[in-house]
Structure I
Amino acid sequence: MQIDALAAPSVTTLDNGLRVVVTPMPYARSVALSVYVGAGSRYEATVEEAGLSHFLEHLCFKGTERRPKALEISMEIDAMGGNMNAATNRELTVYYAKVTPEYVPGAVDLLADLLRNSVLIDEEIERERGVILEELAAVDDSPSEQVGVVLDEMLWPGQPHGRDIAGTEASVTAMPNDHIREYYRRQYVPNATVVSIAGAIDVDEALALVVQHFGDWAPGSPLSLVPHQDEPRGPLVRVVEKDLEQIHVSLGMRAVSMHDDARYALDLLSIVLGEGMSSRLFARLREELGLCYDIHSYMATLTDTGMFGIYSGVDPERILEAVAEAGRELRKAVIPVHLDELQRAKSVARSRTQLRLEDTRAVSALYGSQLILGMPLLTPEESLAISAAVTLDDVTEVARRVIVPESWHLAAVGPVDASALEGALGCTA
């Protein structure tokens, strides 16, 4: 597939402030609809509100005025042969569906109903409260997930983006029903929403459906997200002691925001360091030293901050050696990477983007997320051109800017002593 087969997106803003982006995909056999709302953990200003956006996302599938039962909603999308789901993250909530072209009108109607007319009755709120508490318990039982939550708390202590998106047992248990309903009425408004449609559909047809189902939605005054604060920072090392066969460890540091062009260089550096079996971390810690089964790097960008991290699961007897080796590999990154490594990373980034463009859901997410987050609406070609222009100097500069050992944070879940980890990493408390 050639990347230029993707048509340019068409963006329209309705009178009520709703933004609509439509991307025809002539080669597609499906249509993906994504509705993005400005609601997420960064809109929850207090600890008591933690998990509010995620709680509401669950509840929107539990009944509307026209579809009073959750089963009716499930049966309707199943009858279309499609799929529908939702997700909440720090800066947005997205509801999405994927169907064949003949069912697009029904899917738009269904998603509009969930966002505009959910009834949020007490009985369903209490039932779902228990479900979310079980979801939180599942994270506690999954050390690979728990260590990521701990690392976020260390990177952004006391801030909404440092909390678990699903909240805490205390916040979910005490969340007032009326507060959930008030948040729904305030945040779920057209001027805080983006509808993104991609696939086997033309612009006029898609826009007409959106106008029909969303055009009379009254605008409101939604909350803005809580801005990032550089200080304070959390401890350099934190351990959650558990009797496990493997220690799960994440090493992280604050990095660049989604509006910083250095994110392209950091993305390529991450590929060099820890994405794939030929990456430095995998080659050294797994293939050469046999210290772990899985080790990889990753990055996350927010509107005004970001992070870069490494995750691995290691035998307790070899954890100190593994942490020390990971630290050594990171320190090497400030020395210029090799040209062949950079070229390989660019190939990986290019292929990764091209493969995603075969999926209508991925294209719908690409443009919808850019719009809701206030980013420039870049086509894949434009993003790839920026990535292709990254130089060795650019990668070195972002490495020196981000990989600062004094600012590393190390989270671990398992049987290990925090002071021993500090020594292995070469950091001081």
Structure II
Amino acid sequence: MKQSQLFSKTNKVAPKDEESINAQLLIRGGYVDKLMAGTYSYLPLGWRTYKKLEEIIREEINAVDGQEIFMPSMHPKENWEKTGRWDGLDVLVKVGLGEERNMALAPTHEEVVAPLAKKIVESYKDLPKAVYHFQNKFRGEKRAKSGILRLREFIMKDLYSFHVDQTDLDAYYDRVAQAYKNIFERAGIGAQTYFTYASGGTFAKYSHEFQAETEAGEDTIYVCDACHIAINKEIIEDLEHKCPLCGNASLRETKAVEVGNIFKLGTKYSTPFNLTYKDQNGEEKPIIMGCYGIGPQRLMGTIVEIFHDDKGILWPEAVAPFRVHLIGLGKDLSAAEELYQKLVTEKIEVLFDDREVSAGEKFADADLLGLPYRIIISEKSLAAGGVELKKRNEKDSQIVKIEELLGGL
């Protein structure tokens, strides 16, 4: 991609109404554009990173037998009345045709997936099943803040599983927990993310969150560094301020962002919709459910909060919009153009800064955008025998021959 053709612009100054690092850097870098509080457009660079995160999630959920579907975001009122959440969920956004508010804009999809499963699952032979989708969610947050960490409209990957009994759910729950650990490791924040004990389990003592350590976090967690797990502040008293795995009482208090959660729902949503199956004896039994969520946009914002410096973003390689930022200096960009074409032919993702701006502006924008590798090609570098190669997270650069460059990226 040539930067001169990119549908975005960088900005030297952060928006005055954005306090969070992720919002400031993503807006300044032209990754996202703020439409209103809690609602953002994703521009080409931001969307490329989002899609990479989505694909990582998709691959790991497919690996635990998740089947991808797509469910609507607009739901009938009666479905939400059956579960008691039409009046009981304070963030539910209600809309209607005409004067009556008779539809909900989905904050989650239990009210759709449960009656959907009822049409498909009949007997124990049809179970277990697990389905997921990526879909827009809407939540009436009274104070949307923290950039793309807390949104009113956002995309969620929600996975729902259906089981014959608690034992089957427990086994699948553990598989998904490991898949989530894989996702955060691949996204570059595995070292900063903790499997966290939390309150709120419907049919289990605890639910679980995945909390990424960052000062930008709104949650307080207590970390056992020996076990790499954490406890949410809401249930720390229940566990007597001790690690549930090793008994360590010297837990470290820190701030974190919730980047994923998993729940054992039991029959909470199957009962209102009479979601049952016939067992081996032909008897009707309630289906046991689990749900598992990750917000790719929140994950993206968390990565920026963790990986940045005073100049801009430092993307992990797996989620950067492009692997290489190629910068051509001087009036004659023919050598840079030739290298760009070679990189494209080698299927190396490259953003080529071919703009007619100063070298200083190109370098500043490269730091801001934060792509993993920077290649500078100029008369000076060519005279030295090649191109200048620098990693975004390292201070020093080196002159590399073009032939060696193509083989090393």
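None of the figures in this text is laboratory data; all of them are computed from the coordinates on show. Note that this is a predicted model, so its numbers are computed, not measured. Cβ atoms are built from the backbone, for glycine too; each structure is taken alone.
Here the criterion is distance in nm of label points 7 Å out along Cα→Cβ at positions 62 and 230, and among I, II the highest value is seen for I. Assign the value 13.6, calculated as Kirkwood radius over Cα pairs in Å, for residues 30-109 alone, to the correct structure from I, II. The read-out comes from structure I. If you rank structures I, II by relative contact order in percent (Cα under 8 Å, 6 or more apart), which sits at the top with the largest value? When relative contact order in percent (Cα under 8 Å, 6 or more apart) is computed for each of I, II, structure I gives the biggest number. Structures I, II were shown, and Cα Rg over 2.2 N^0.38 Å at 1.03 was computed from I.
The greatest value of distance in nm of label points 7 Å out along Cα→Cβ at positions 86 and 398 among structures I, II is that of II.
Among candidates I, II, the computation of FRET efficiency 1/(1 + (r/R0)^6) of positions 254 and 350 (r between Cβ atoms, R0 = 41 Å, to 0.05) that gave 0.65 used structure II.
A value of 4.6 was derived for distance in nm of label points 7 Å out along Cα→Cβ at positions 206 and 334; which structure in I, II was it taken from? Provide the component values of the computation, followed by the final result.
On the way: I: 4.6; II: 6.6.
The correct label is I.
Structures I, II were compared on percent of Cα pairs over 18 Å apart, for residues 222-325 alone, and the highest value belongs to II. A value of -8000 was derived for helix-only ellipticity at 222 nm (-39500 (n - 2.57) for each DSSP H run of 4 or more, over all residues; to 500); which structure in I, II was it taken from? The value was obtained from structure II. Here semi-axes √(5λ) of the Cα gyration tensor in Å, for residues 158-261 alone has been calculated and equals 38, 21, 17, so which of I, II was it run on? Derived from I, not from the others.
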